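Values quoted throughout were computed directly from the atomic coordinates according to the rules given, and no laboratory measurement underlies them. These numbers were taken from a predicted model, which means no experiment stands behind them. Cβ atoms are built from the backbone, for glycine too; each structure is taken alone.
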Structure 1
C-alpha cells in the first residue's frame, strides 16, 4: 500500500506543480483546459505506476478534476482554499492506495524498487519548493499590498526557494542544527530593515516562519515515508 501511495503522490505533484503551467492554472475555468489538466494527471499516474489500463488511475484523475472544479466554483483562491484542495487530493490518493494496494506491484516498474525512495524524495522537493512558493505567496498576499518592495525583482521568491531547499536538504541529511544557523543568519541580515519599519518586520517574520515551517514539515514527512520504503541509495540520506 505504501508503495502505491508514494507513486501516486509523486505523480500528483508532477501533474499539479511541475506540468501545470501558469496558463493552465488561470484557464482551468474553461472545460477544454480542465480536461487537458485531467489528461496530464492521468498520464503522470500511468507513467509513474507503469500501467495504462487501470480503472483506479482513471477514477483518480476524475476525482482530481472534480476537486479542482469545486475549488473554482467555490472561488477558493486563497491560502485556506489551497490547503483544502490539496488535502482533498491527498485523501483521494490515500483512498486509492488503500482500495488498490497492489497497483505498484502490478506495474512494469515493480522490479525497480529503488525508484520508490527517489520518487518520495522528488515529491518532497517539489512540495517544499514549488508548492511551498505558491502556498506562502497566497498566505502573504493580503499583507503584500501594505508593503513597499524596494528590493531586487523576484528577490523574495528566490530567497524563499533557497531557504526551503536548504532546510529540506539539512533535515534529510540529519543536520537539524543547520536550520537554526540558517534562521540566525537570516535574522541578522534582516535586522536593519526590521528595526526601521514594524510593518515590514512583521511581514518578514510571518513569511519567514511560514516558509521555514513548510519546509520542515515537508522534510519530516518525507523522512517518515522513507522509513517504509527500500533504502535510498544516496550516501547520507538513508534514514
Structure 2
C-alpha cells in the first residue's frame, strides 16, 4: 500500500515537473525566441506590414481599404469617394456576410461559379440580382459612369477583370496597372491635377512581377492614395 502511494506520488511529481518544464520551454522561451528572430530579421512583416502617413499607422500593405463617402441618412451602402483611387470590389463572402466592406472578421471568396446568373453562357441585364453576372454588370456600369470624364470615355473593352470582381480573399490591397490607368483622368479632374502628373504617380507605384516572372504587375491602392494626398498638398 505504501509503495503504491509512493509510486503514485512519484509519478505525479514527475508529471508536474514535466508540465512546468514544457510550459516554460514551449509557452515562454520558444515564443520569445521566435518573436525576437522575427523582430530582428523581418521587423516590418512581423508587425503586420504597416503603412504610415504623417507619422501615423494608416493601414497594412496586405489588407485592402475602402474609400467611401460618409453614409447618408437611409443609405445602407456608402458611395465611393471619387477623388481617390478605388480598390477592386470587396464582395468577399457575399451580401449576407460580415465581410462585405473589408470588415476584418472573415475573409473569403463569393464561391459563385463563373456562369452564375448567365443565360446561354452570357451575362445580360436580366440576370437575377445577387448573382455573379448581376454583380459584374453593376460594377461595370459604375466603372464606366464614374471614370468617363470630359473627353475621356471608358469602353467596356477597356475594363480589366479586377475592376469588376472581388479577389479570392475579398481583401486584396492591390489593383492592376490597367485599372489604375483607367482611373487617372477622373483623379486628375477631381483633384485639380494634370493627367501627366497622375500618370507619373501610377507608374512610380507600379510593382513588377516577383523575381521578374512570378505573378502580375500590381499597384497598392493605399500607398498610391497616400502619394496622391501628398501630391495634392504640394500642388
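Suppose you compute Rg/Rh (Cα atoms, Kirkwood Rh) for every structure in 1, 2: which one lands on 1.19? Working shown, then result.
Working: 1: 1.00; 2: 1.19.
Computed on structure 2.
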Can you tell which of 1, 2 yields -13000 when helix-only ellipticity at 222 nm (-39500 (n - 2.57) for each DSSP H run of 4 or more, over all residues; to 500) is derived from it?
-> 2
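For relative contact order in percent (Cα under 8 Å, 6 or more apart), which structure out of 1, 2 has the highest calculated value? Let's see the in-between values first.
Details: 1: 25; 2: 17.
If we compare relative contact order in percent (Cα under 8 Å, 6 or more apart) over 1, 2, the biggest value is for 1.
Starting from the value 22.0, 71: which structure in 1, 2 was Rg and Dmax of the Cα atoms in Å, for residues 4-67 alone calculated from? Mind showing how you got there, number by number?
Numbers: 1: 11.2, 31; 2: 22.0, 71.
Structure of origin is 2.
With distance in nm of label points 7 Å out along Cα→Cβ at positions 52 and 76 coming out at 4.2, pick the structure among 1, 2 it was computed from. Mind showing how you got there, number by number?
Values: 1: 3.4; 2: 4.2.
Corresponding structure: 2.
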